[in-house]
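Visitor: Pasting the structures in now, so scroll down.
No value in this document is a laboratory result; all are computed from the given coordinates. Fair warning: this is a prediction, and the values are worked out from it, not measured in the lab. Cβ atoms are built from the backbone, for glycine too; each structure is taken alone.
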Structure 1
Amino acid sequence: MNGRQKSPRVLVVLLIVGMIVGTAIGEAVAIVLPDGVVKEFFLRSVSASIGPATVDLVAFSFTLGLAIKVNLMAVLGIVLATYLFRWY
């Protein structure tokens, strides 16, 4: 270890970026692949969501919500991001 303190914010940013890049790669690979078991494997995902919650004020209203879609490539992106964080 290099004695430098690692920031938890950097880890969170790396994890989010790893998840986004991994999901994008998984979707791109699924588009290129022909129909079949391998394509289903890359397209299979787990989704979790919170909301939507609507805040209605007199002058305006807005809706808040959060959804996360995780596939195999997103998990691999997270693993790669934690590996990179180790060497940061």
Structure 2
Amino acid sequence: MSSKLQKSLVDYGADVIGTDAFVALWRDEGGALCEQLPPQYRRALDDILMRIESSRLFSGDSCSFSRESLLEALETWLEKAGMRLAAK
């Protein structure tokens, strides 16, 4: 599994990297993983990343999702993707 993606979760949560760099990394690295996974993985990843991009419009958490919950969703996505790839 991508150590870059795992590290980016920590870095983004600690404000070490900005939203644009974080999303770009996930679109690149996560997109490469999606090529090896069923289509629903790409849809799920795109949905989470779109919410993160949208969160820039808010100074804090929006009423529908929080930064922490989005990071948790990406962590779960990465874990499930890893399990799926390991099962191949």
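Visitor: One of 1, 2 was used to calculate distance in nm of label points 7 Å out along Cα→Cβ at positions 25 and 49, giving 1.4; which?
Guide: It must be structure 2, since only it matches.
Visitor: Identify the structure, out of 1, 2, from whose coordinates helix-only ellipticity at 222 nm (-39500 (n - 2.57) for each DSSP H run of 4 or more, over all residues; to 500) was calculated to give -20500.
Guide: Attributed to the structure labelled 2.
Visitor: Using the calculated result 3, 13, 16, 15, 14, 12, 11, 9, 5, 3, 1, 0 for P(r) over Cα pairs in 5 Å bins from 0, in percent, pick out the matching structure from 1, 2.
Guide: Going through each structure in turn, the value belongs to 1.
Visitor: Assign the value 40, calculated as relative contact order in percent (Cα under 8 Å, 6 or more apart), to the correct structure from 1, 2.
Guide: Checking each candidate, the match is 1.
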